[in-house]
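*Asks:* I've put the structures underneath this note.
Here, each number is a calculation from the coordinates, and none is a lab measurement. This is a predicted model, so every value here is computed, not measured. Cβ atoms are built from the backbone, for glycine too; each structure is taken alone.
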Structure P
Amino acid sequence: MIENINKIVENYGFKVKNYYRGRGAHICETNKGVKLLKEMETTVNRTWFEFYVKKHLIEKGFTDVDQFNLVEDKPFYELNDKKYILKDWCTGRECNLYDEKETIQAVENLAKIHKGLQNVSFPEHSVVYSNLGDLTYNLKRHTNELKKVRKYIRNKSHWSEFDILFLKNYSYYYSKAKESINGFEVSDYNSLVKDAQSKGQVCHGQYTQHNVLLTNSSTMTVNFEKSCLDLQIMDLYHFIRKVMEKNNWNANYGMKMIEAYNKVNSLDQDGLEILYFTLLYPEKFWKIANYYFNTRKAWEPKLSLEKLQKIITQKETKHEFLSMLEKSCK
């Protein structure tokens, strides 16, 4: 609970009419519109980076973002050894990933953001955050972690239902992981990384349904805390994967999202190829296995088993979608 809410907001030059809890923060209704007030959870450098990313978008005409309000020319306010941020906000609802119309709207919105986040520059001496070139390293690391999980389970004296199911399906998912990594190694990934670097391309970094707020008249994009220099196709990958997992990898649904993005921000063959190889990697299988390995509880969470069972039942439909996407890359 933040004390002195009125005092903090008034220092920005706004008058609080009402406030309530929401989104792990305080939603404030002011004489200058809806604002979100919360204690700053990131570093000062990260907050400035995020501010400049959104400033660039706004200057390009993309105004539906949760930009920081400034106080004393800073995107945060200091009081009693704590820092607070006050952002523009709206009372929209989160995007529904089971609603095709809303997900298409969100994908089109992402494409517009990506068009705006070109040639982003930062003041001299700024800390610039980048994930460029990290992808293949991370995929190899994840694949090695899968091998560790298999070794750990094999050495157990007693196998649970989860263990048996994991071992039974390990070879399939491991082969997909290797196929994905091999694909990246013969792709133009490194050239695309250099191109993104030279063009100053920035990703949202956490483009999920929770960060796309829909109203009757607009689509607002919020929470740029993970924004960074990176291949913008990674934002599209994360969003599509999340939607597809919840919709049983419906191939037609997936291709509609890609086509919707492409109409706004054209995808070339190299970009589609990167999208294919990222989606090919068994990310969910790795996440479930890694969580299981790192908790190492004596009892097995029922939810982990259910999650593993679910992705296994989606093998066939995911394969159908990937086959369709692979054809579009040629």
Structure Q
Amino acid sequence: MDVSTLEAKLFTHTISEEWHLNHPGKLSTRYRSIPIITENSQSYYRFSFKSVLKNSNISILKESRFTRIPLHVHSVIEINYIYRGNCSQIINGTRHELHEGDLCILDTNTIHEILPLSENDIIMTIDMRKSYFSAGFLSRLSSQGIVASFLAGAISMNTEKKQCLIFRHHDAKLHLLVQQLLCEYYDKQTGSNEIIDAYMIIIFSELLRLYMNHQENFKKQTDSGSDLLRMLQYIEVNYETITLNSMAQNFSFHPNYISAYLKRNSGKTFKELVIIQRMSKACFYLSNSTTPIYQIAQEIGYNNLGFFYDKFKELYQMTPMEYREKYSSSFSNK
């Protein structure tokens, strides 16, 4: 499928859209079978993706135009991409105006609704199982370090915050990647699932780059504070020799404050963050070199090989050797 064929498909009225044009202001009859939850005097629908995700970890759909999607939650990670036009969403009680090229990542159990879309508003939704987002993304992004791991985990692991991240940068490269993803998804052939997974990794890596280049915009969206990213970057650079005291001295804070701050805002202790960064570096060596595993352990600061193996398996649910076999670059296998 090429882009022109894709766009012809996206702008063609679906059966649902034709129904809503003929029944203005009415919700689809499918809502009769969707459970309603009432909590704190607020009622909302609980969407289930069991059918569409029965045999897949990812689902992509175009949101129906000419109708609203009422307040709802779901147990999947959701990405809304404004392919064309505009979109008004109410997320956790706050109205957000999204425009062409904007992208919103919604955490599980985030209460939100989409106000009616018009003819020229094309909103693409990517729904992913929580396991796909955490295990798949974190393992394959591991070589990018603790900052990448935190940003991925911020959505997939910290469900109590019910948060979202909005990327408001009309990035031509991101748009091209989304187009290629959609072309592959709507015209599946041999190897399509692997290609779709690869596009998702590239898209998320591009989002990570946008995040890093526009940090000030994201500080307003999260409660992690202005120091968190700098602290994570410091750990990422100094992971081999870092101590809590040396980090506290660098930031002119008491060690107890650093420890509590990291735990509160990242969900991880100082020791856990250092371990994650060291393991991230180990993943890079495992997938991009033939360096013996014992030597990799020493390179990242572990003389106790047993401890290294235990922590690695705890993080990635596989041994270092299994990780190497699964993710090693082609040159490493020659």
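*Asks:* On relative contact order in percent (Cα under 8 Å, 6 or more apart), which of the structures labelled P, Q is highest? Before the final figure, lay out the partial values.
*Replies:* Working: P: 19; Q: 14.
Structure P gives the largest value of relative contact order in percent (Cα under 8 Å, 6 or more apart) among P, Q.
*Asks:* Still on this model: Work out which structure the value -17000 belongs to, where helix-only ellipticity at 222 nm (-39500 (n - 2.57) for each DSSP H run of 4 or more, over all residues; to 500) was derived from one of P, Q.
*Replies:* P
*Asks:* Who wins on mean count of other Cβ atoms within 10 Å over residues 199-206 among P, Q, i.e. which is largest?
*Replies:* Biggest value here belongs to P.
*Asks:* Of the structures labelled P, Q, which one yields 0.10 when FRET efficiency 1/(1 + (r/R0)^6) of positions 47 and 303 (r between Cβ atoms, R0 = 35 Å, to 0.05) is computed from its coordinates? Show your work: numbers first, answer last.
*Replies:* Numbers: P: 0.50; Q: 0.10.
Structure of origin is Q.
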